[in-house]
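The structures considered in this document are given below.
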Structure I
Amino acid sequence: MIIHGIKKVKLSDIDDNKKFFHFTRESYIPKIIEDGLRGDLPVRENAIGKDYENPSIYFSEGEQGLLKTVDMWIRWEYNRITHNNRQPKGDVITIPSALEKTYKRIFEDFKDRRYFQLDLVEGTDKEISDFSHDSEDFKKKGTIDKGGPTHYTKWTLGSYIDWSTAKLEDCNMMTHVGGRNINIDRIRMVVDVKGRSDAISIIKEVYERNKDKNLDIRYLDSFMRYLQEITKYAEKNRSQNIGKDMIAEFDKVDQMHKMEEFIHKEAVELDSVGIE
């Protein structure tokens, strides 16, 4: 079966030792079909920290690695929003208005993203393999060499990062620097149990299967509760009598207050856990 021009695979059908995940915008897919995944593109989303001098393809390994990546992405998005609004960073305090903007942004963004399963070869020779578990993360190593991560960096990247070593993390794996491309025949579009391919649906299925494994993914936990809230609101609207304009408007305002209360509660809960 083909979806968006790429062969698809159900999340539940992927062998555990082949769970290498890469996510991208749907709009990038035509170029990926044509050229495969490349680490040397002239413009790369969120490229920082000498990524252009060290071209590689990023991915997460395993379902827990995928969830940690999303948790990290939420933190990054929160910091971007607070920075643009000249508000305190996330390692200082959680601002409810910034948290709600973050969740709205993540929801809208990830609806238009897709997850790929990559058929990767592990090994040390970059001519015949894609990555090595013994490789070092050049950005992580640079941070360690400079004396270690700041309080802000620790918060942004989460408590699951091991700063005692420069080794790659399952949530931030990368192919060999300057290594080979990943052609379309080694890429599959991941779909959930219902055949949906949007990133939100994939994340929800992975989250449900792993939520009892004591992962410290507190921002993803909070975002999943947010999804439950907006889902309940959507279901309520579908059953509402649209002819009763006054009641509909009242319910809209009432729901807005409920969401404000929910977000404030989430912000307080996140702060009560403590900063990494």
Structure II
Amino acid sequence: MKLIDGNAIAESIIEELTKEVSQLLGKKPVIAVVRVGEDPASVSYVRKKQKTAERIGLGSRLHILPEDVSKADLFAQIDALNTDPDVSGILVQAPLPKHIDETETFNRVLPSKDVDGFNTVNIGKLCQEDDSGFVACTPAGIVQLIERSGVNTEGKHVVVLGRSQIVGKPAALLMMRKGVPGNATVTVCHSRTADLASITSQADVLIAAIGRPNFVTGDMVKDGVAVIDVGINRIEDATRKSGYRLVGDVDFEAVSQKASHITPVPGGVGPMTVAMLMYNTVRAFKASHA
């Protein structure tokens, strides 16, 4: 069994981007982050993204709006960033308050600055295999993990467990596209799938993004499967100072006994999401200065 080290692969991408940015003459890429409210997880994620941006040499701006911000005021902030020539990429940190529609908000960001890859235009470009669009950061990170770990998808059966707009659907599109990694036969499963284990046990590559701790058990996979575990779930653990520990959607102990490759949680997909956000921001800058 080979452990796919997301920390190490993300570090490689960050080093590549740092070198690339250092060679740019004149202006540098700038990422603008819009955060609504003080959700502790969002605060932590945004801080991590800003630190990584600064390390690479990107400019970083943070715009904090109150939890009760109106849609008009939020959209005015996004519009100002859309028209700011110094801003290369815009990230609106999810989740948003319930009174703000997330899809409408993501679509307010210019497709050319949508480094999160959630705008309808960029999702459409992914469907059409148009490389000029931006791919959502977690699925883009999954592709890098697969490619840089030597996992072959061509002609293989890839099972995606989960159908979210953020991970499941784009991951499925990436695996079935003409290219490497890609050229796979893809099955998408979800909470309503009948006899789920009979499908997951056929997978040569399993991408688990269902949001249920330790959901995929050893008897649900076959020997030699490559497993990408996207889940980040908190479960109570009285032995930890924090009172909890993080686990994935996959029962790591059991599944790792059968897998050829597997990502850990934490330290698998998570670091890749931030690295690919930076990758998209550098791409957006270069496209606007071509």
For the read-out P(r) over Cα pairs in 5 Å bins from 0, in percent, for residues 114-257 alone, a value of 2, 7, 11, 12, 13, 14, 14, 8, 5, 5, 4, 3, 1, 0 was computed from one structure; give its label from I, II.
I
The value 30 for relative contact order in percent (Cα under 8 Å, 6 or more apart) was derived from one model only; which of I, II is it?
I
Computed 38, 17, 5 for semi-axes √(5λ) of the Cα gyration tensor in Å, for residues 90-129 alone - originating structure among I, II
I
To which of I, II does the computed value -14500 (helix-only ellipticity at 222 nm (-39500 (n - 2.57) for each DSSP H run of 4 or more, over all residues; to 500)) belong?
I
Comparing mean projected area of the Cα convex hull in nm², for residues 26-105 alone across I, II, which is largest?
I
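No value in this document is a laboratory result; all are computed from the given coordinates. As the structure is a prediction and not an experimental result, all values here were calculated from the model.
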